[in-house]
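Trainee: Following are the structures in question.
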Structure I
Amino acid sequence: MRTKTLEFETANGPTTAFVASPDDGSEKAVILIQEWWGLNEHIKDIAGRYAAEGFTAVAPDLYRGRLAADSDEASKLMQGLAAEDGLDTIRSTVDAARSSLDVNHFGITGYCMGGTFALRAACEIEGFSAAAPFYGDIPEEDVLKKLRTPTIFVSGTKDAWIDQSKVAFLEDCTERYELPVHSAKYEADHAFFNDTRPEVYDKTAAADAWALVLGFFNDKL
């Protein structure tokens, strides 16, 4: 596995992305969007896991170098990140990866705040062949109904933030607009994939969701 830092410009200034790729490279790229904590070691570890499975993982730094030390700081950083700024960074990441990393097929995934951005990006940014947002917020109906990217939406039935009413709204829109969405629900809490947080981590659910998403990306990218 190889890692590097990708530097690029966005509408609101320069930022970077953490890149992990197989030793022999890969044309299949997964854009990996951070949780509200920032581009921390946990996200970099997930990028490495994707690289071990044959993907080039690209994790853009939406906070431009800032990391949250606690949930209060994470909340402030997330609230200070405008939706269009985050989406522009994702667009710029795809452009930079295409020109600098020799990748041609893109999927997108993310967790918590990153799941929110991953789903919205799949609705609003062209060029993604697959999306796998984990327990992110659901965009408004006018945005959601534009979704054409095949998507697996991963949620936890014990999640008090992305609760079952929000998931039901997604499922209702999926049916009414015939959206390419598969809803994968686990009996688990918010952030159940995060193995650095034992209070919410669910090993069984995380392993199943990982296998599901890997198979999906292998099929679509």
Structure II
Amino acid sequence: MVTVHRVTPDPRPPLAALADLVEDPADLDELLELRATIDPSARDALGALRLVPPQDRYAGPHAAVLMVPFLRLGPSRFSPGTYGVLYAADGLDVALRESAHHAARLLAATAAVAARIPRVALTLELDDGNVADLRRVSGGDPAIYDPDNYAQSQRAGREARTSGASGVWYDSVRASTGTCYGVFRPAAVTTVHDRSEEVVLIWDGARITRYEVIRTVDL
């Protein structure tokens, strides 16, 4: 069991918030089906959710914050966009550096002016007993650490997921030290802590220069 940190723009977007309304994870499909009658995005979310068998879904408190990446699919380091991955890191600083990198790319692409970018930092307990170890020290393929090309890492992610691994453990690409986890099965997370940190990333118009932890709040 390991404690990990996840940084996200919005821990509970509307569709994912439905996960907090059900006691049985299998009932989330029914709620999304009802929502899909008035919300086209719910149809996409329902299709994504059905890639996660009910037994692999997280059923504890704050389920909404875990289900977000499994309802809104997109390409990432260990997925070509055909299944969800929840990313977290072994330290808050590592998680923030990973988040800041992706935020900076988007801000630069849109020529955003200087701003304070809000984020929420979550703390999770992860059962790491069935994760595939892709770290360099364990013989992981160096090609999966390409900073921009995800072809090899997505292949490694598919292979690990197909083999039954609940996730992957790998070296952080954006921080010089620290490791990260890509979780394929939400049920591998055993606990979502009740407290979270409100954080801002400081964007100066060209890069993110630092971050500030504003306060600790209840989820």
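Trainee: The value -8500 for helix-only ellipticity at 222 nm (-39500 (n - 2.57) for each DSSP H run of 4 or more, over all residues; to 500) was derived from one model only; which of I, II is it?
Mentor: II
Trainee: Of the structures I, II, report the one carrying the highest value of distance in nm of label points 7 Å out along Cα→Cβ at positions 9 and 153.
Mentor: I
Trainee: Okay, moving on. Match the computed value 27 of relative contact order in percent (Cα under 8 Å, 6 or more apart) to one of the structures I, II, and report its label. Walk me through the numbers on the way to the answer.
Mentor: Working: I: 16; II: 27.
Working through the options, I get structure II.
Trainee: Work out distance in nm of label points 7 Å out along Cα→Cβ at positions 73 and 209 for each of structures I, II, then name the structure with the largest result.
Mentor: Values: I: 2.5; II: 4.2.
By distance in nm of label points 7 Å out along Cα→Cβ at positions 73 and 209, the leading structure of I, II is II.
Trainee: For distance in nm of label points 7 Å out along Cα→Cβ at positions 1 and 201, which of the structures I, II scores highest?
Mentor: Details: I: 1.5; II: 3.1.
By distance in nm of label points 7 Å out along Cα→Cβ at positions 1 and 201, the leading structure of I, II is II.
Trainee: Kindly point out which one of I, II the value 2.5 was derived from, the read-out being distance in nm of label points 7 Å out along Cα→Cβ at positions 57 and 81. The partial results should precede the final answer.
Mentor: Values: I: 1.7; II: 2.5.
Label of the originating structure: II.
Trainee: Right, something else. The value -0.35, -1.29 for log10 I(q)/I(0) by the Debye sum over Cα atoms at q = 0.09, 0.17 Å⁻¹ was derived from one model only; which of I, II is it?
Mentor: Among I, II, the structure yielding -0.35, -1.29 for log10 I(q)/I(0) by the Debye sum over Cα atoms at q = 0.09, 0.17 Å⁻¹ is II.
Every read-out reported here was derived from the displayed coordinates using simple, explicitly stated rules and does not represent laboratory data. All values derive from a computational prediction rather than experimental measurement. Cβ atoms are built from the backbone, for glycine too; each structure is taken alone.
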